[in-house]
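K.L.:
Okay, got some structures for you below.
Just so it is clear, none of the values below were taken in a lab; they were calculated from the coordinates. Everything numeric in this text was worked out from a predicted model, so none of it was measured. Cβ atoms are built from the backbone, for glycine too; each structure is taken alone.
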Structure 1
Amino acid sequence: MMCDADNAITPGEGLRPNLVLLSSGAGALALVSMMSLPLPAAIASTILGALMVAGADVDARTYLLPDTVTWGGMTAGILAAPALDPFEPWLSAGASVARAAGTALALALLRWGYGWLREREGVGFGDVKLAAAVGAWLPLASIPFCFALATCSALAAIMLGRLRGENIDATAKLPFGAFLCPALWLVFYMCELPG
């Protein structure tokens, strides 16, 4: 989603994550991952976690998702697939690519349909690219759960905002990536837990 003109940022400005938040968040996720997952999954979880902490932080502040997070997340997911399934590495990588393309296409169609019906943007291109990362990392059956978790979290945030007296209407902007990034890491982590 794009920023308002009065909140516009120059290219590159604000698109860098808060380093304290990134290092502490990624460090905590790495610790949790290393303590509970097999080594290949723990390394993948740590990489994904760092990307998603950065993405959630930047999107919450700027309503933009950096390409390093979206394209990086998708690429890392495709590259991690063979390591996470060493018995069928090529099949795993191919399935990751297919899921990434299908998930991005589904969100692109939602973006187009919303724009056509409402005559305004409702889903940004960053969210479409982040959807490709979701598809690259998660098994097919877990993708709807990831989007449902992100959507429920976003709705809870809106309800809390309303309870605090914030003026939220149908044209209010919401940084959906700030909810989808943590949901992606959490669902991946849950899928990789042993037993």
Structure 2
Amino acid sequence: MMRALMPQLKIAVLGSGKGSNFRAILSAIMAGHLRVTPVLAASDVADAGILTLADNLGIPTTVITETKFRTRLSEETEASLVEELRASGAELIVLAGYMRLVKASLLESFPRRIINIHPSLLPAFPGLEAWKQALSANVKLTGCTVHFVDSGMDTGEIIAQSEVAILPGDTPETLHARIQEAEHQLYPEVLARFAKREFF
């Protein structure tokens, strides 16, 4: 007897930039490799690429407006975002280049349901421009990490990692480009595991 297919995992994607990881996720969905449904794309940057990508595919979008803080959301703004995420039906919150720290109301509303991808082999080189940190440290190996989000900066439990060698003559741009290639493969692979309900 065939087992019934599980309903597709509903995800909301939060980002602040061009949306290259979101594009990789969408490509995996369209190729039939990933059984997830994006139900919301949200950004704290009104003209972010992630919103354009979502709009073009008819995925609902929202702009997060925050005037008080640069690196996090005020309690009121985050509470409003939580309401939108709940209303969307999202089961998993996927951070893709989202440049603000996630605080208590979001973490408590989606416990172990928020994941992020970071361009280093955590716990090495947390924070901004991790590829530049790796070059400055003269290490031979870096990569990317998918992890659960907690209240710290890139400190949550590690789910999966992909290694990227640092080559002679690498510049910040060339290294970052190769790390992004690894990210675009790793993030859909991890989401496929969530879609199979491995983690909840």
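K.L.:
Computing relative contact order in percent (Cα under 8 Å, 6 or more apart) gives 27 for which of 1, 2?
P.N.:
Of the options listed, only 1 reproduces it.
K.L.:
Another question about this same structure. Quick one: Rg/Rh (Cα atoms, Kirkwood Rh), for residues 33-104 alone came out at 1.03 when computed from one of 1, 2, so which one is it?
P.N.:
Here the read-out was taken from 1.
K.L.:
Work out mean count of other Cβ atoms within 10 Å over residues 17-24 for each of structures 1, 2, then name the structure with the largest result.
P.N.:
Ranking 1, 2 on mean count of other Cβ atoms within 10 Å over residues 17-24, first place is 2.
K.L.:
Let me ask another. Comparing 1, 2, where is distance in nm of label points 7 Å out along Cα→Cβ at positions 137 and 161 highest?
P.N.:
1
K.L.:
Out of 1, 2, which structure matches -24500 when helix-only ellipticity at 222 nm (-39500 (n - 2.57) for each DSSP H run of 4 or more, over all residues; to 500) is calculated?
P.N.:
Considering all the candidates, the number was obtained from 1.
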